[in-house]
Structure P
Amino acid sequence: MVISWLFDMFEFALVSKNSYFRFVSTSTHFFYPASTFSQKMPVDRNLYIIPNDSPVCQLDAEDAFKTLTEKERKYAHYVAKASFDGALAVFLQVSPESAPIFYVLYRLFKSETVEQLKEKAVSTGFSDDEWQAFLVYAAAFYSNSGNYKGFGDSKIVPGVEQSKIRALIEKSVAGKDDKVIKTWDSVEKVIGSLEANELQLGFGDKGVTCYHSSNITKADAEKIDRFFKQRNVESWNSRLFKEVGSDGKTTYTVKLASSEEGVVSEAVEFEGDVVQVIRGDYSLIMKRTHEWLDKAVPVAANKNQEEMLRKYVAHFKNGDINLHKDGSRYWIKDVGPSVESYIGFIENYRDPAGTRSEFEGFVAAVNKETSKKFQALVANAEEILKRLPWGADYEKDAFLKPDFTALDVIAFGSSGIPAGINIPNYDDIRQNEGFKNVSLGNHDEELMFKFHKDSFEVQVGLHELLGHGSGKLFQKNGDGTFNFDTNKVKDIITGGPIVTWYEPGETWSSKFGPLASAYEECRAEAVGYVLCCDSDILKIFGYTGELAQDVKYVNWLSEIRAGLLALEFYQAEQKKWGQAHCYARYVLTKVVLEAGQGFVKIEETKGEDGKADLHFKLDRNLIDSVGRPAVNAFLAKLQAYKSTGDFEGGKKLFESYGAVGETELHWRDICIARRKPRRLFVQPNTVESNGEVSLVTYPSDVSGVIKSFVERYEESAVEDLHACWKNDQKWF
């Protein structure tokens, strides 16, 4: 729930210093009237094909890597290998077909070069555009760790017919292996299918997921959440499967990610059904992960890193989440390392139930100059927190000053690269022991207007440290006492006593479920909105005078605009938001629109091409007098419901602003018609030879992305992925 993503920018022009901008775009996409969404419409395949002109950007880590000693490079290398090998588990979490698609693509591009394959593709009937579409599909599939977008969760299909892909595979060197052909056979029909329940991630009756077997419903997931709560256990690294016996008896199997296999707890009766917990999920992949981490121990920089790694190794061996928590405790203590990393099952955005997490691992080098700004923010955090609109009773008893570091990413294994992270996500550690913030700076080099990078740096800092790092959860302890004064503390909204709280075993994620991620991102974004207005905070980042005012204006401009563009990720037919950050930004855009007084206006107009366009107007002179008070009032309510664990109240508030009506659906049509493709990133690889570690970089094109993935993985790792997928077929 605590990653900030850079929302890709459309081209736009600032028409004047205080007026508005308009969307302009040269991309061509289909446009439908809003009224069509009230009818059953055929799916527009173009919305699920990654455009051939998608830009590819290099994750530039060369300068950062040069600053590391040989010992630090080895440490970075081993953790990077653990991160990338572990991230193979993501392909098993996303969809039943992602792992076999990975296997076929890997074997195809491993056996022959792109140039050799192109010759065979042309001979089997590929046009130049179709060949490019196939390469783009492969690169996007790799970059998103599966055939569903890491940002947006909608399906990705190739822009070329499956029959032509089959002809290419059969003619290739890889196609001489029956295993490749049989694997392709298993996915050929679904790879380009766009049935209604395949368009996005979700529970099996409405979407696709491998966090649960396809017969798991929302009610099933909620039942097992209650099972976990009763035992005071968290489900971050688990998956859930259901079998119904011939006698009608339902058995739920909870599988924990670990290399070791076996029973964790024997089958027990729970609410009329049977629940058993076993270990050994992704076992071969988890084994590779902890073996690489074990190699990093001798080259760790200090005892905290050594103990952290040992705890992680033990966690990936037996699946005990408490061992990962212990590792995270050592990680918090490792302040200011030259090489920063984190690894595990971290973020729960993509689980339809909102409680199970995607594997993620990264390693990065510290950007010392930018880190100085964030450290100054940390130094002033206790004073700044007093400005937030909820008072001392709703703030942690003591602010646990985190390490806040700017990083240049060397390796990031997951379904996407975030802009900033506030971790660990464990409520008990974050509230009582501490956390870290990191800003990942080298993933957004190409920005489209003058002050966006400056404002974005401010927003990430405020969002991660003072957004995610703020606020108290009111909890009832196991002995019946509370972590707040029940006689003194009053409800922000009602003014009366606190009547709801977190019971023992309840967490923020379990209490707010699928809404938790979007709600928390909205709260953190709102903190960035209001605090970027303060001149002393902007001064910490080096902005004063007119420059500071421009940075503040651009931050509000880009954040509110991102909320409008977020409509692309609204699932109109299901009337559902699928992407947490987009949902969060849209809600805040609705808040400022509601503020009125001419502060924000969105108007339809005609573009230079004669098609529908939008004018978005933000009056910079009203930010402090209209915008900030509106967001501040909304932020106070968000915190009140979060602190008290009042899910029903929070849900009602949030969904009232998150509603998408006919007007917004029409805006959505225009946003989709005017959209531009998102960037793909090509990451480097680290290679060890003769005892030395070097960095290998790749061209900024789709062939570079493909080559980086092929060279990133040993054949044995891909065979392990295939074996894990075969084991999963029982459930999907």
Structure Q
Amino acid sequence: MIIFIGFQLFVTSVFSQDFNNSGIIPKPSKETKRQGSFIITPATKFYIPETQHVSAVFLEQYLKDLGGFKLSKGKKVSSNGINFLIDSTLKIKSEGYLLSVSNKKIDIKAKDKQGLFYGLQSLIQLIKKNGKNLSVQAYEIEDEPRFAYRGMHLDVARHLFSIAAIKKWLNVLAFYKINNFHWHLTDDQGWRIEIKKYPLLQTKSAYRKETLIGHKRSNPHTFDGKRYGGYYTQEEIKEVVQYASELNITTIPEIEMPGHARAVLAAYPNLGCIGGPYETATFWGVFDDVFCAGNEETFRFLEGVLDEVVTLFPSKYIHIGGDECPKTRWHDCPKCQKRIKDEKLKDEHELQSYFIARMEKYLHTKGKKIIGWDEILEGGLAPDATVMSWRGLEGGIAAAKLKHDVIMTPEKFVYLDYYQSLNKSEQTAAGGYLPLRRVYEYEPMPRELSLQEQTYIKGVQANVWTEYMSDVKKAEYMIFPRILALAEMAWSTPERKNYNEFLQRVNSSLRFLKGINYSTSFYEITGKPVGGGIILETDMPDSEIRYTTDGSMPSKSANKYTSAIKITKSVILKASLFKGGNKVGKLYEQAIVRNLATGKSISLKNLGTGNYNVDQQVLANGIKGSPLYNNGEWLGLSGTDFEAVVDLEKIASIKEIGINILNYQWQKMHLPKELIVEVSTDGVNYKQISQQTKFSLEGINPVLLKFNPTGARFVKIKATNIGTIPSGFYGSGTKALLLVDEIIIN
């Protein structure tokens, strides 16, 4: 008998009272509402093939908790019954289903067991309690997934979670038709899987002496002084894999290589290039100490690990990482350099390709295929590798053009460790800004690909990195409900998607997340600069926004927001939500700085790139870029220089010019070599009035240059990108980012 951990509480709490009928998440391919409804009573029978035991258990558990009764099984019924039928001739995709609800019976048909299971999940979302009985609105639904791969990744190396918590989350993933669980089991900060051949992985690599307190961008770092760690036994691994399998979820393990190896090297220092000493990492980041690619012992060790891993995971895939592997040690290592020479490799990038291809070849002997992060493209892609494109869209596009399978997982759109709120009270997160709307509106299929190339895009995945998720409640706050947006994005076709309509279904579907510490940040007030003002928005139904511009706290008698607020001077805008006359939610607060540059035309020599390809007018919209660098306020340039010209429209007397520069070296964001300010009256002849070459702050560097008043119409600001990130820094050898925002002219 399968016991679904946490599931009974999940269902009981959901249906402890009556609720209006709600739409299904993810949205079905086709659905037609009919007249009438089907009533489920203790006299209702159900038919389900004996081979579909899991769906039978689910149905029985649902109905027991919803109605307090258990249905009896019968043969295929024509009235007052629920039929589950498998028909391999159905013209629908694998995992698809047909759901027909009339006032006489319910039929769920599918061509495979997964389809029956997902049809059942949709049925549950249609049920509502009606006195002592249960009713289901009459519907005709034909549904099938857009993508075969719909996944969620969970990092347990940074912080561990109990088997019970993982099973609880798997229940919800299955309910919303997510079918892959990517289990990130090893990293610099801890090794989390028992490998019997190498006992030091359990006694040493699984533990770190202490853990960073606060954000990794803080300088200096502070620590809690407490030993932290643990691992999952092989029996526990099997338990999770089996449990997920019963829910039609495939568990894919990730064993990191050749980078992110500090925890392993702490126990087996001979596998590194310098021989140690090493220790399991106590803070977050990327480290130079990686597996030695010139050492045969490295490959024997990893093969020994994988020999045990492949017996625990039936998945055809093994994820081997391949990301964020600095080449510093390899460059200086005699063994690695000998390997490069012996294998006739061009450089350290091709050495990484050699490493990945060799591990792929070994896993092929075990009947497995590899998945790797998009860095495995560097130096040449292994012959049969599947690529997870995380740094942006480019890796996925490149891999698809090379005819390799791709899972799209770009950090800007699906990294659930990013902030989901801009509110000052928001809990610490990794960085960047990813609200529910942005997850939902992401389109995984790159337009740059031809129709044939698009066939290599196999799916999409949300990633849960846990540096700042030290417990279950925080992890749930970050995962839910954003994972619902991922579920719909992965299952439903683009033309079926509509964020406002989805939000209505989310509001109703939150009842299915009882017992989950989900976030309601998507209800919060957000602001969007437009013209000479700002638009305020909220997704909270039946609420109103009240605001002030004098810095005072908004009361229910404050200005009622009805349209864009015109801003004519520098203000502190504060706004609150009111529902039924009562203040609800968090305070919205935004400083808006008006100056001579605000709203003026800006021209750029080089446009923004990557995640920072934004309208240049953000440089003068009155809102300064925040530490959450993906909030759309920062203009970023990758490897190129910043040069902007502000047209003040007429000659004015100016005495100060300012701009902010973001310095997060752990995110490849570096200060410029030089900052130069020039002014002109005609836009042709410029004179230099300031030059700066020294900057010091980690984080936001505010630059405010003051000088004797001078007449100018045009202001040119130039910042020289350092170009290539130097050795010793994260991302060394790649292009540096230069981030700037908010030009101030007075």
Out of P, Q, which one gives 29, 16, 10 for semi-axes √(5λ) of the Cα gyration tensor in Å, for residues 363-458 alone as computed from the coordinates? Q
Upon calculation of Kirkwood radius over Cα pairs in Å from the atomic coordinates, which of the structures P, Q produces 26.4? P
With helix-only ellipticity at 222 nm (-39500 (n - 2.57) for each DSSP H run of 4 or more, over all residues; to 500) coming out at -13000, pick the structure among P, Q it was computed from. P
Consider the structures P, Q: one of them gives 62, 53, 45 for Cα extents along the principal axes in Å, for residues 131-410 alone as calculated from the coordinates. Say which. P
The value 41 for percent of Cα pairs over 24 Å apart, for residues 211-330 alone, derived from one of P, Q, belongs to structure Q
Please state which of the structures P, Q yields 9 when relative contact order in percent (Cα under 8 Å, 6 or more apart) is computed from it. Q
From P, Q, which structure was mean count of other Cβ atoms within 10 Å over residues 515-522 = 24.8 calculated on? P
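Using Kirkwood radius over Cα pairs in Å, for residues 235-394 alone for the comparison, can you identify which of P, Q gives the largest number? Before the final figure, lay out the partial values.
Values: P: 18.5; Q: 16.4.
Going through P, Q one by one, Kirkwood radius over Cα pairs in Å, for residues 235-394 alone peaks for structure P.
Taken together, the values in this text are just the output of simple stated rules run on the coordinates, not laboratory data. In this text the structure is predicted, and so the values were computed from the model without any measurement. Cβ atoms are built from the backbone, for glycine too; each structure is taken alone.
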